[in-house]
1. Looking at structures 1, 2, 3, which one was distance in nm of label points 7 Å out along Cα→Cβ at positions 243 and 315 calculated from, given that it came out as 3.0?
2. helix-only ellipticity at 222 nm (-39500 (n - 2.57) for each DSSP H run of 4 or more, over all residues; to 500) computed as -5000: which structure among 1, 2, 3?
3. Given a value of 0.10 for FRET efficiency 1/(1 + (r/R0)^6) of positions 43 and 115 (r between Cβ atoms, R0 = 30 Å, to 0.05), calculated from one of 1, 2, 3, which structure does it belong to?
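The numbers here are math on the coordinates, done by the rules we state, and not lab data. Nothing here was measured: the structure is a model prediction, and the numbers come from that model. Cβ atoms are built from the backbone, for glycine too; each structure is taken alone.
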Structure 1
């Protein structure tokens, strides 16, 4: 696949460049990761390039340069590396929070103007990106590919927005954006938080529970696990299907329909009606609380990352700038896919 991609790049370059007959493979720098930091009135740009080494498919090199603009910094890098830089295979852009707060407009402007960038990459907030790149490279990993695989793993319930979707949200006056936060922790690179940006400024931090509720409300297809207690025993409910509809009719109405089953370790007969009713009530209350925490955070902070303004406008044809006075109702309907015992341990998986 990589050889095909490189060949395609070379062919396209030859077609688009007048007088071009042949480009040496070693003259091409395939960028897998880019990190950006605004510091001392300059853009500090770091690029990770995948190396074309036959016997080491995980080889990469890291290069940095600065400039008064992103364009100048990248031009400086191209001269420094002495390669034609290609961003078509870019997997991720790492940005620290201060840079995102102050320079996101300029970064987005550059990324949309430069046709060499694709749109199938993620933007991640990482305040210690140099540590991240060094940490992953020392583990013989290409940092950009390693982080891409975290997003491509459908079992990871995280904020996963590719650049094309991010751009639509960024240009949308009705909805604030959320970006995932990555960091090195406990000898691994993890993405377990997200930051809300309202008016191009970071406003709120979402933890894993809130991220799960955000994905649930946006009907994201990923793994969902919820804990509940019965008779001092921990039960874990795994969703197999869900559908959420958010509308407005004097109040914001959130209708959640869930199918799933319990995974359990103890000998509990959920098929008994009284046990089933008790457990499902606890489960619904648990899910409702998680969703309520997220919606309350959005409304109280007036950070509209759920698109409440758009839902309100679609119903009333009126625009609102403040959502703090919005009332809402959460309705949850849970269907138990299997009433009997299921001997499948997923508690450890959930904790990770």
Structure 2
């Protein structure tokens, strides 16, 4: 099950008296529970968080972290959930107003929660909220250790680091080398159990177009025979021989034996929303997301982020295949459906 640490805080200057929680103030504007919650079940804690949020005229913050890789928090007001962050759901927009911050702080909170390293993410949140989120009991005797103040020092360092990554991205470009009308599919309708690496059915260039087998050869889609398309198929397209992904509040990837030698055995925390896709000709790791790709060097440092149009579906050396429209699931003609091939280049 793992180890979970839970902390409870009230955004209130005045001391809080409660029959269940005992509170102390370590940071200006906040009351923090010093009650030992380690042996209590979540339902009991939740019940009392909701109860105390009904009795005090202030937002109550629940924060928890599990095994240092899964984090969530929620604000309760008048007994009801007002805002929440977790791996499964995000409802953040009301948080700045709950703790006396202006509208301009919404983007900052969103940026903070994209930090891949959970320790960095918690430190940035503590600076944002102005309260210690990990008030371990052994620190109660030295309360100055638990004092936090609102600031932007850590956040400015964090954004500067990300800007440097984006600036480095100017040295890596993704140019379109081929573009096609139509869609791609892994197989005919209803036959999705197997695939063939880099091979697809291509069609729906117009309403009367038929599907035909092609191979993604890097810079182009090249026709192949039906026999070639139907032989040596594999159960799925997941690169289980290269990557082992651990999902959670912060996802991570461990590189297996089929990865380039410089990566084998290493583990990397993944940026929020990014997952491993493959390696380019220089053995740089390429991560994909809805926003595009991130390029990672052999030291597991992100050196560039590049925007691409469409969903990223395949990669051969420095060539990336993307699709827009209903490729892979909608067997109908869509006039705006496009297939693009990008080439990664160093400027």
Structure 3
């Protein structure tokens, strides 16, 4: 039989057998076939692969330790290795970078001691305490700087105590204008917040204009009378005008220092006017241009300059140029906005 037929009969790879025979010509055909029929030992690469060992690491380790056999190196890799510091931190749930930083500052500590330190329950920081107690950390931190002798618990307890309400809060609760109350307290720093609030809650005295409306007395007439008699109070003047309603027209003219004859002639021509309106007309008529401008809050210098440019205009027309919101009544006199409402 040929060598090929022998290989086919023994179920041996002919090419591999031919190559092996070429490398070993001293061997017979039967010896070559018996070599391939004998069970082969596993290669080192296959052993590493079956055992799950990195072959390159195995070769590197063998280079470093040539005195060790293959079996000893394989047993070395099969033995359980001690866990690294990083693995221990990961299993314990500890931040590895932080633990490594501590290990660098304290090399005398073991890995277990460092991990145990981080596993111990830590005391809460001041910020965490403030958050738990629902206290403003910024305000509490600033307060702790000023009062360094106090503990964290004392500072938090201080902020948890009910504080006194501010002036703004009290104004909102009582319906008082805060800006007015603040300005009043600046003028009177000796007053407390309660006194300022009580001042605005007390019923205020009525203004002079409101008093005139209640008794149906002309505000302009009373104000003019006040300028003539500054020694009298507003209450006395109003009382005088209330009493003057029952007086005769002549007595009213005498009291107001108005010419009775001229006033009586004017009343005959204007029977629709009351005695007070006629007297007020003559009182206003006797006013100077400067006084008229002051009554309606117009700059006298501007109005005088305008009147000099337009001499054909009356005093009332000149003032209407600067205050078009005013009106002229049937007496030809200007009516202030307050009197229009009245």
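1. Details: 1: 2.0; 2: 0.7; 3: 3.0.
Matching structure: 3.
2. Details: 1: -11000; 2: -5000; 3: -18000.
Computed on structure 2.
3. Numbers: 1: 0.95; 2: 0.50; 3: 0.10.
Computed on structure 3.
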